[in-house]
Structure I
Amino acid sequence: MGITFSGISSGIDTGSIVESFVYSEKAGLRQMENQKKEYNDQLSGIRTLNSKLQTLQTTMQEMSEIGDFLSYSAVFSEEDAMDVTATGDASPGVYDVKVVRLAQAERDYSTATFADKTALGAAGEGTLSITVGSGDAVDIEITDTMSLEDIVNEINGSDAGVSASLLFNGSEYTVQIAGKETGDPLDAGISFAESGTLNFGFSEFKSAQSAEITIDNITINSDTNTFEDVLTGVTINVNEETEDSFQLKIQPDDDKIEETLKGFVDSYNEIMALVKKDSSSNSTLRSLQMQMGMTIASEIGDVGGVFKALSQIGIKTGSDGSLSLDSDDLEEALARDTRGVAQLFAGNDDGSVNGLGDILDEFIDRYVSSVDGVLKAQESGLQKMISNLENSILQEEGRIDGYEQGLVAKFTAMEISMNQLQSQMSYMSSMMF
């Protein structure tokens, strides 16, 4: 700002006077900055609400499918024999299960043995043809410049559908060939043909086979150790054979269903608390609060089960508009009609009547849509007002800087004039005396 002379000649604290004048001049600027902060607070609130609504929307989309909403668990005594998972598409039931055999791939060993795995030409030369199932034969060309290790690498680098390795018993090596696929020998069995001086003489040690289980004495086979949708919505992975059959029970996982519903209640309550805090000054939020409350409290319609309202499954609305979940009431509802609880959110089976999942999903989308959502419009409006205020603030700051510089210049000029006058008076006084 340059050199100033605050009271050097006048004895007046001109710096404080300038500061006081500038402070008064900034009254409008402070008002604009306060308004900007208020708009930014509103913008932050809108964005937070938008995020929480999107979270609830995702939850409702997941709950709008019965298979996603429901959870089932598998109970059985032979825990080492198999692993069982059940999706929400499963149905409750009790079954007698036996693991008859596991799926396996074919394993073959050469009848010829070799003393040195690095010796060149020890296996002879010619073509080794490998065929898996009814597929095409793959030819492996073996020369007298190849060691046993080279041959194994050549087989593993081919697309024969097998893997090769060496077995060492302490004095000699045997070549192992293992299939990569399990299942019926017609599809996974391995056959060999040798030409030239080759004489591996592969012999089958383990034949390929499919896995086999019985469910209520009905025999079921699988090319792998996995059985999918033998029971609807249930996947069985077998690990070991069993001598006898054992009981498998598929039942609703009430704890997971309650956890899902509690997540919905908590998410809803967070939104309503946020809306309630700001709704007094925002008509859009008041409308959101009222409509969501009415949607939650209304009967859903004929969705196929015995329940028509959330209050019937233990979800109640309090006097403040928040939701609560009564575990005992939910337990009774699940015991009465597990699928009916899910249908409140997922709708009926043919899709002609929406459940609460789709209803709230569509309702929330009107607010959070990135194209024409209500909150998007409010956010855009606030951003525009903030931008306009920022421009006005910059202009006002520039005006005030000029005003301050003008005051400083005037007071500085006054101090210089007074200093010159005092010097002249001092000179005249010295001349007179």
Structure II
Amino acid sequence: MTPAPAAGADRTIIIGAGQAGLQVAVELRQAGYAGAVTLVGDEAAQPYHRPPLSKAYLTSEKSLDALQMRGQAFYSEQAITFLPGLAATGIDRAARQVILADGTVLPYDHLVLATGAAARPLSCPGHDLDGVMTLRSLDDATALKARLATARHLVVVGGGFIGLEAAASARKLGVAVSVLEMQDRLMARAVGPDVSQHFAAVHRDHGVDLRLGQGIAEVLGDSPGEARRAIAVRTTAGDTIPADLVLAGIGVTPNTALALSTGLPISNGIVVDEAQRTGDSHIHALGDVCAFPAPHGAGLIRLESVQNAVDQAKVVAAGIIGRPARYQSVPWFWSDQYDLKLQMVGLSQGHDAVIERGSRDENRFSVFYMKAGRLIAIDSINRPADHMRGRKLLAHGAAPVGADEIDTLFAARRD
């Protein structure tokens, strides 16, 4: 058990009790930080794993208890003060104080902003009808799970990870599903065209009505009244699709309002340097809410992943304890849809060549993305060994230069 901090000890306040915020608290204690640690969360629940919300939690393969990152005893054992259900409403940088919604004032020596991101809602006519939902929080997932138990037809707006994972979960539950995606392929921000094409075929094979190049124009409701329910959507192509549930999977918006109100630099997130420091030396930011320098150049980027949150938390904790570090991790992500595990490492944007190995027919293949003769990213479907090897190679700056090198480095690690 970590001893309680002594009076007058260093004070760290962490705003945001998701993966990033909790991980900072964990890393501080593991590094021997003896100061006071306070974790402020605006949700009533204890910190929970977010990725299962669109997958195993929706299908009841994972329970509510299994979502918790740490047991109740952890916080007292580690001398972490956890304040759930309290939003931070203000920051006084001059006085180094955080103001909470109930009027509580918390002084700090170090402030960590891990405020995450919010699901982007629909803005079309009918967006406020009953049955139109988003999926970001535990409350969102619990409400959607209850609705799916009786739903007949779900329309998912957006063909990214969240939308497609929810679509796959709904199909497992026997719900009819349509997916609208304005772009001409799925997951366009994250994977290459070949992988997009494969997942489109898989979803169609599972009975999903997939409509590429179409968005939503309107959600149609039942008879006029105060409690109108969604019954259909009209697409931008003029088609009408039945829908008693409509799920917006159109991305997220970083929660920067608190930082903006106190004058911190914002650019698609709270701007930080390579040590996760904001424009104020006493304030760090990390996770979904921050825009940070890409490790290999390319300006500021913002990533939404567990790996990013965990690795940046290590950098933040190092800075707080006086051992400054730089964030240089290679990003990696994953998505589970049906019996496919998609694992991605690196960023494939700007690639100029592709090498593919494995079997699409068996749903086991990897796509290697090259740029100027160097390996920059890998997308793997049901080939975890390729993914793990790729993470090690890219982390060390290794760069096989062609098909022969790919075969040599990866052939011995087939699953």
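Values in this text are rule-based calculations from the coordinates and carry no lab data. Here the structure is a predicted model, which is why all the values come from computation and not from measurement. Cβ atoms are built from the backbone, for glycine too; each structure is taken alone.
When distance in nm of label points 7 Å out along Cα→Cβ at positions 304 and 360 is computed for each of I, II, the one that comes out at 2.8 is II. Tell me which structure, out of I, II, gives 22.9 once Kirkwood radius over Cα pairs in Å is calculated. Answer for the origin of the read-out: II. So mean count of other Cβ atoms within 10 Å over residues 288-295, computed for just one structure, reads 16.0; which one of I, II is that? Structure of origin is I.
Given a computed value of 1.1 for distance in nm of label points 7 Å out along Cα→Cβ at positions 128 and 152, which structure among I, II does it belong to? Value 1.1 for distance in nm of label points 7 Å out along Cα→Cβ at positions 128 and 152 corresponds to I out of I, II. Could you tell me which structure in I, II was used to calculate helix-only ellipticity at 222 nm (-39500 (n - 2.57) for each DSSP H run of 4 or more, over all residues; to 500) as -16000? The structure behind it is I. When FRET efficiency 1/(1 + (r/R0)^6) of positions 176 and 392 (r between Cβ atoms, R0 = 35 Å, to 0.05) is computed for each of I, II, the one that comes out at 0.25 is II. The value 14 for relative contact order in percent (Cα under 8 Å, 6 or more apart) was derived from one model only; which of I, II is it? Source structure for this number: II.
Across the set I, II, FRET efficiency 1/(1 + (r/R0)^6) of positions 136 and 216 (r between Cβ atoms, R0 = 25 Å, to 0.05) reaches its highest value in structure II. FRET efficiency 1/(1 + (r/R0)^6) of positions 200 and 256 (r between Cβ atoms, R0 = 30 Å, to 0.05) computed as 0.35: which structure among I, II? So the calculation was done on II.
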